Structure I
Amino acid sequence: VLVDGYPVGTIICAWGQHGTFLGQDETALGWMESLPRFALGLTKDGHPKHPLYLPRDAQPARFRP
């Protein structure tokens, strides 16, 4: 089943620069270890951008931390 061309259940990582607080990014990545992950963009430090700071037409791309 596809929604807007993407499989239902696609994981979009989007915690922004502050996702590293208390290692929350590493915890979340551990939960998703064996699953394909996507992001709508990356910060200059390589974190998946928060959607608040992205254009409406941002497209998911594979996220490999």
Structure II
Amino acid sequence: MDGERALKRLQHYQPDLILLDIQMSGIDCFETYRRLKADRNTSHIPVIFLIVFVQRTRMLSI
């Protein structure tokens, strides 16, 4: 899910925790985080940043 879609979804759904992919498309994860923390409705939700690197050769062998 991209940052813009995530922010829209959070208007209707309040999770206990948010996982942000550092390589997310659209609005990058840092701007998404800034917007989350600026909004009083979402500023209390903890956020964990994730990054996943997969080697293509390893991925193809799985």
Among I, II, structure where helix-only ellipticity at 222 nm (-39500 (n - 2.57) for each DSSP H run of 4 or more, over all residues; to 500) as derived comes to -9500
II
For distance in nm of label points 7 Å out along Cα→Cβ at positions 13 and 37, the calculated result is 2.4, so let me know which of I, II that is.
II
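All of the numbers you see were taken from the coordinates with simple rules; none came from a lab. Computed from a prediction, not measured in an experiment: that's the story for all the values here. Cβ atoms are built from the backbone, for glycine too; each structure is taken alone.
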